[in-house]
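Novice: Several structures are given next for inspection.
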Structure P
Amino acid sequence: MSEQKAVLVQVFNFLHDSAYFYTSHLSLSPGTRCVVEHEGLHLGVVQNVLTPAGEISEHFERVVREATPADLDAFSRNLEDTRDILSTTRETVARQKLHMHLAAAEYTLDRSRLRIYFTAPYRIDFRTLVRELTRTYKATIELRQMGTRDEARIKGGIGRCGRIICCRQFLHEAQPVPMELAYDQELFVPPERITGICGRLMCCLAFEHDLYKQELEKQPGLGTWVSYKGKKGKVISHNIFRHTITILVRDEERLEVDVDAVERPTKTQKP
């Protein structure tokens, strides 16, 4: 019996799934295009190959084959066809007066399954729509409702920072971002300034949160009185990247100074 291998594959679907699959007969290496069973046949690219200690076929789906030129052509053709399908389905949705916004559509590689992603303000009865689409496209139709964060991840875009939005580039699981994270980072600004293209608070507030908390704990807190070159002032903001604080002295003068250049009063000292 051939030795089984666990193969980490990034699947070429809208969700950018990365998962382990097994193979016992293929010689694969990182960067190789392959076809995998993942809710239907999908094209993907190998990211890593491991040799497990025991039987793994019962735990993972399988790598079907190394991708052929025909598979690559089929993948490109499916992308083109689903653009037309999405446009046509929007017309059908409008005719049936369904309150749903279609975001994307994708075929499995063999066109046996057609998945359509949508957003909606509430649950939708789309049974009539599914029946019509099944008759039209001769495939298993799956309508998958998602949130606005997932829609942004599928469509992509440029964030306020000028870079590709994080959920498209590397954050593949959207997490709730409460307003408390912004307060912890002293982002006392209108919500629209820290809102992403999805209409929700930007994801970077979450994965930067721990760094802000660690750095701010090392600095005098807001409202703390400190001394700088003979002047006493109250801390009104921090800049953890420049390692500075801004202090407001009694004559309303604002000074941005290095944290290490100020003197913090002891518990017995009064401002």
Structure Q
Amino acid sequence: MSTPHDSSLGREVAYPTRYDPSLLFPIPRAGARAELGLDAAAALPFIGHDRWHAYELGWLDARGKPQVATATVHVPADSPNLVESKSLKLYLNSLNAARFADAEALRVRIAADLSRSAGAPVTVAFGLPPMLEPGTDAGESLDALEADFDAYGPPDANCLHADPGAVVEEYLHSALLKSNCPVTGQPDWASVHLRYRGPRIDRAGLLRYLVGYRDHAGFHEQCVERIFLDVLRRCRPGGLSVEARYTRRGGLDINPWRATSGSPVPAALRDPRQ
């Protein structure tokens, strides 16, 4: 079986005592994308990646001495599968008692195992992106808008409106994105960063739409794809980029990014809450 309920997610799982790549649990992207109206046989309407930050990585060197590091992982958005986060945590923990000749041998092994699980080439690099200093993010925050909110899910794309008479280029962001794990119901917190070029998007409507994820159950990657597609379809920008920076859980955070073709890759940064 290959559904989240068949995985280790939400279950009590023994701490792995030996290297075990079978702990990685892939989840096909096709099902959630079909729910969004995407044809599996057609080209994706976006480019992007899922950037993971791993804060708890350990292994043994050739003489058995413990080593520690952090790592940044990029999974391409066009990979057939996403990797379930708890399974990745367990997999990384399984490396704690494994010996490697050097750090490069470990990096190559992790990249190979994750590529197999995702069904596409995954890149792994040691280290983390720089931390964004509080209050220094470019663009404009939506969070000071004065508005009434009484709908917290499901997200309502009807909240999204744009003025075709005003063509702009904007970078908007909000720290109020929250969704829930579709299996355990645990909360997932994030900031969302939206860059677009086209008809001016109504900011209050956009914020109401984002707040509508508060009781929504969806994996991080799926939430970002829904946001991207809803804004693209309802507001019809000429260019669009959506990135969410989720806070850490279990030593991992996930930062999905989806954008129209030709969009520049956003700078790899960590939010203050990460």
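Novice: For structures P, Q, which has the highest computed value of mean count of other Cβ atoms within 10 Å over residues 41-48?
Specialist: Evaluating mean count of other Cβ atoms within 10 Å over residues 41-48 on every structure, the highest lands on P.
Novice: Identify which of structures P, Q gives the largest calculated value of FRET efficiency 1/(1 + (r/R0)^6) of positions 153 and 257 (r between Cβ atoms, R0 = 41 Å, to 0.05).
Specialist: When FRET efficiency 1/(1 + (r/R0)^6) of positions 153 and 257 (r between Cβ atoms, R0 = 41 Å, to 0.05) is computed for each of P, Q, structure Q gives the biggest number.
Novice: Here is a follow-up. Out of P, Q, choose the structure whose coordinates give mean count of other Cβ atoms within 10 Å over residues 33-40 equal to 19.0 when calculated.
Specialist: P
Novice: Matching task: 21 is the computed value of relative contact order in percent (Cα under 8 Å, 6 or more apart). Pick the structure from P, Q.
Specialist: Q
Novice: Once Kirkwood radius over Cα pairs in Å is calculated for all of P, Q, which comes out largest?
Specialist: If we compare Kirkwood radius over Cα pairs in Å over P, Q, the biggest value is for P.
Values in this text are rule-based calculations from the coordinates and carry no lab data. The model shown is predicted, which means the values in this text are computed figures rather than measured ones. Cβ atoms are built from the backbone, for glycine too; each structure is taken alone.
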